[in-house]
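Enquirer: Down below are the structures I want you to see.
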Structure 1
């Protein structure tokens, strides 16, 4: 498979929360780079196109845009700098 990412991703396993308005959806961050991440969710149907991803273990919050999704996974592109 051809690798198209500009930044290599490292595999991790950390719990995160997708937040947008009243939505707070639990997720598992499976891999991450300086440019984006891949997260697993129970159901991606109601996830908006932009939201904040909070990773509690790292005290980290990033604004994200959905690059791709299937029923249980989301590919994310970070659209701002790191916020703690």
Structure 2
């Protein structure tokens, strides 16, 4: 069995707490791997959360606030981010 298959098998039985501990342990040994993986996942996850939040009827301002909380972007960047992914 290859390494990728081993990882998938391990992750199938992992709950959130175990996953968090696993990420911390990986980060201790290879922080750049965690950063790279997070960058690849973070964007789509944040965008989906903001779109969902907007579809629930939340205002543009509330979406911008959520974006800032999730990304630590400044006000201008968060406004542009929200405007790029959601049409109001």
Structure 3
């Protein structure tokens, strides 16, 4: 943001770069959950199978979010006190 300080619309560049960094990860996660997991799990049979499949997908999503928080995001928040 400091590099584009004198330019036109510095916030636009700042947020556009963050968007381009986050979206590929988001779509990769969607691809894994919506394409890879169903392929590996097979087609669920009946309502019970669909509910179990949905519960497993939600569990995987929460597990990935939990690991992401504790292994990645939390470490950067510790640095906040040094720069604030």
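Read-outs: derived from the displayed coordinates by stated rules, not from any lab. It should be emphasised that the depicted structure is a prediction, and the values quoted were computed from it without experimental measurement.
Enquirer: Looking at structures 1, 2, 3, which one was helix-only ellipticity at 222 nm (-39500 (n - 2.57) for each DSSP H run of 4 or more, over all residues; to 500) calculated from, given that it came out as -21500?
Expert: 3
Enquirer: Given a value of 0.93 for Rg/Rh (Cα atoms, Kirkwood Rh), calculated from one of 1, 2, 3, which structure does it belong to?
Expert: This value belongs to structure 1.
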